[in-house]
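Undergrad: Structures follow.
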Structure I
Amino acid sequence: MAAPNVLSARPVELDSTSQPPPVFDGTTRLYISYICPFAQRVWIARNLKGLQDKIEVVPINLQNRPTWYKEKVYPENKVPSLEHDNKVTGESLDLLNYLDNHFEGPALLPEDPAKREFAKELISYTDKWTSIVFGSLRGDPVKEAGGAFDYLETALHKFDDGPFFLGQISQVDIAYAPHFERAHLFIEDVWKHNILSGRPKLTAWFEELNKIDAYTQTKVDPQELSTLYKKRFLAQK
């Protein structure tokens, strides 16, 4: 759980009553929503690369989003998006590469060809993984999503030079962390089941992840998540 001081220190989300920032004034801005796991990916990457002073985070209220966001910033009208060099680009996985290729800071993919190939495999599976896990939240995730969590447990055995998927933290961890965080919270809250139980590598991975400020500063508010997900996944129960 993110500490209360972390949550309270965050900028207020901009909504339909908010004025737009001075778009295309030379400032690099990352538009996010605190509840959105896709936006959280890019926020984590920005922090890991030490770009807090180079990229301003602009939070958007997706439930009451400002009209100017679609009109002036990003016609797709979703987050994340990055305003940089007088253009705006989106799609979280693309933006992870964009930050790596256009900004200074630690590389988020290793040079090792075997690790890069495994990274490609794992990242390409993220959409299917999230579909399985979040689809199960309308049924019984303990039974229906076990294989998806076992997939991560197995993947974490591939390299033994660190607790993360490629040994050291990388785009792979960033790609999975926000969705894993939400699934873990919600399944424990509603089904009283700890998905880490019996998965030692996954347990160690999540413990190490939670030691990294670049990640913990971005964590979702558990109460907000629970309220939203109960409406989204349990409304018909």
Structure II
Amino acid sequence: MDESDRRIVILGETGVGKSSLANTIFGEEVFNINDTANSETSKCQAETRSVNGRSITLIDTPGFFDTDKSEKELKSEIIRCIIECAPGPHAFLILLKVEKFTAQEQDVISTIDKYFSEEVFKYATVLFTHGDQLKKGQTVEEYFQQNQLASDLLKKCGGRCHVIDNKYWKNNQQDEYRSNQFQVKELLKTMDEMVEANKERCYTNEMLQEVKKQIQQEEEELIKQS
């Protein structure tokens, strides 16, 4: 397998723009998009395309807090998708909207931590969607600094963060920063640096087995208590 291949898992709550982001990275409509509040992605979907001459696999996951799924179903679906992209993903993209960072966003981070353990943040990059909400000339880093919760998350992820706007930044030529093509290129560059820092290791099934073991122990404890 080519060392420049990348397997990337996209995580975030319902409606944050995961499927749209996947289409933006691929430059074509590969993933279904739903404009309603319900999650269009109820099962994990993995697609591979060539981007800038290299093979990228994107794994779109069901939205966190998707009302149609119990937490147990959601957890097993997301874990299943990671096992499927064996030997494991090189990177996780944690999606958040520019317009807010509230208790619910904090819940997303806690849920990711719970599903995958703290180890996951070594493999994660934060990506803000709805970039048109940034003030004129503002970068996402400047936006981040105004919020303690967001800053804490960024520290966990080694300072890796980018911004995109699936709707308005498609053909923006005036301002390079506000161009999806520029941001996708920068995002892939960040991921390469991260993979290098992780010595080409991906987030492996062993790490997942560890997580599964913890979940089983938690469940056994609960049964004992009840």
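Undergrad: When relative contact order in percent (Cα under 8 Å, 6 or more apart) is compared over structures I, II, which one is greatest? List each step's numbers first, then the result.
TA: Numbers: I: 23; II: 20.
Sorting by relative contact order in percent (Cα under 8 Å, 6 or more apart) in descending order puts I first.
Undergrad: Name the one structure among I, II that semi-axes √(5λ) of the Cα gyration tensor in Å, for residues 24-63 alone of 22, 11, 6 was derived from.
TA: Of the structures listed, the value fits II.
Values in this text are rule-based calculations from the coordinates and carry no lab data. Computed from a predicted structure; not experimentally measured.
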